[in-house]
Structure P
Amino acid sequence: MMKTNLHTDKKVKMDIQDSMAVLTINNPPVNTLSTPTMQDLKEAFTEVEKHPDVKVVLLRGSNGHFMAGAELNEFNEIETRDKATEASYLGYQLMDKIESFSKPVIALIEGACLGGGLELALACHIRLGAANSVYGFPEITLGLIPGAGGTQRLPKVVGLSKAKRMILTGERIGPEEAEQLGILDGVYPEEQLFEEARKLADNISRHGSTSISYALRAINTGFLASAREGYRVEAELFGACFETEDKKERVRRFLEKKHK
């Protein structure tokens, strides 16, 4: 198994294992979403794009936490509306890069997944949670609102009224309720979380890179733009699949097997 260790001196460490890239946020003690962390995450995802053999990305935190939220020491230094708006756009750019990433991004969530951490998780394509994980948007308790896409993505996942309740109360929920609401796609004991994510990544990786990328693009277009635009892009990408060698070979093998 090929394994490459990159970004070891930064807030994000990257290991490439065959068709899977594992990005680990390492900003102790609880992996706050500081400006350097956001910059290193953007760089890590840009680096992953340079590896055509990588088909799936696993994103997780170190020290038993996914991410406990924004870096409040940085917030304490912001004194103007313009600077705060600029900080929000920096978060938006990172989340948009992940949400529109051409390879599936699976979040592995342990411990705290709060504020900016939940915004980061919601930008990922699939989310798996550990039994000890906790979720919420506590910004309202600090006189703030979510500023990196939380007010936009949460309603699309859990529904309008549930999103309003979570954001307006700042309450925290456990993994079982998060799964019921659709925030999580599965809950597992902490010691099994990575193995379950690996199984899912292996399942996805059995398929062609082009069809995986096209499927993500079509889904995101309909979800983020409009159903009409989604249908148009789906049709175009469906047609484009017919020109790939991967499609031709897989269909040929299927038909040969069927007629044996």
Structure Q
Amino acid sequence: MQTSTFHAAPARLGRAFGAWAAGWWRVFRFGATALVMAASPSAYDRATSNLMARQVYFTAWQILPGFIAVCVLLSYMVIRIVVLAAGKYGLAEYALNIAVRVQVLELIPLFVALFVALRSGAAINTEVVLMHIRGDLEALQSAGADPMRHELVPRVVGSAVSVVALTVIGGAIALVLAYVAMYGFSAGGMEDYADVIGSIFDFHVTLGLGLKALFFGLAVAVIPITASLEVPREARFAPIAVLSGMVRLFLSLALIEGASLAVKYI
């Protein structure tokens, strides 16, 4: 009995790995298809544009006051900690550079992605899995409409736009607060500040930040939607799809951030 169980273990491991690889392959295939369709002007009509606008409204605009308040509080705390720590260890001249790199390049994009994931990713996951279970997507296809174009791609585009927009807003807030933390409300430090910021945000760093924000935005929608479409069409599987999608999403955000750090600093 134990021998048969031992011999069956590699087969079970192989099946588990195959299922894991197949799941990620579906994520990449769905994401690539969504990107191709999103880049095509013919994919947008009044209905898809309205759905995308609603996604941006609920994901970004509706939460903007709360996001700004939280971003101001957390950004100022982190910047003050970095500035004080740099001064304590004799690195005051590098305090602004360190604060901006830590806050704007690393923490803000990840914070925005997590913020939107909790706000919108779980909602998209639940919404799509219920549509899948009820057969709404198949009904659209039977009626001659493309569910990918009319229901799924607008959610992906809306989430990506929301993450990128909030990252820009959060980064701008952090840059203003970094100046205030270093120089107060005097304009006397503007020249030194501009020199430091210009040395940080060269073409490659700015491009990398934009790509990271874009990948975060795509992951927030693509991964939950893919998880929603994988489950059997039974109501009892809906919570499993939501949980699986969110776990996979958080893992993906960590991998994107890790890859970004490796490219920049290793």
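Overview of values
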{"read-out": "Structure (P, Q) behind the derived value 1.05 of Cα Rg over 2.2 N^0.38 Å", "value": "P"}
{"read-out": "At a computed -26500 (helix-only ellipticity at 222 nm (-39500 (n - 2.57) for each DSSP H run of 4 or more, over all residues; to 500)), which of P, Q", "value": "Q"}
{"read-out": "Structure with the greatest value (metric volume of the Cα convex hull per residue in Å³, for residues 142-245 alone, set P, Q)", "value": "Q"}
{"read-out": "Answer label among P, Q for the case where mean count of other Cβ atoms within 10 Å over residues 126-133, calculated from the coordinates, equals 22.6", "value": "P"}
{"read-out": "Among P, Q, which structure scores highest (criterion: relative contact order in percent (Cα under 8 Å, 6 or more apart))", "value": "Q"}
{"read-out": "Which entry (P, Q) yields the derived value 2.3 for distance in nm of label points 7 Å out along Cα→Cβ at positions 86 and 150", "value": "P"}
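All of the numbers you see were taken from the coordinates with simple rules; none came from a lab. Not measured: the values here are computed from a predicted model. Cβ atoms are built from the backbone, for glycine too; each structure is taken alone.
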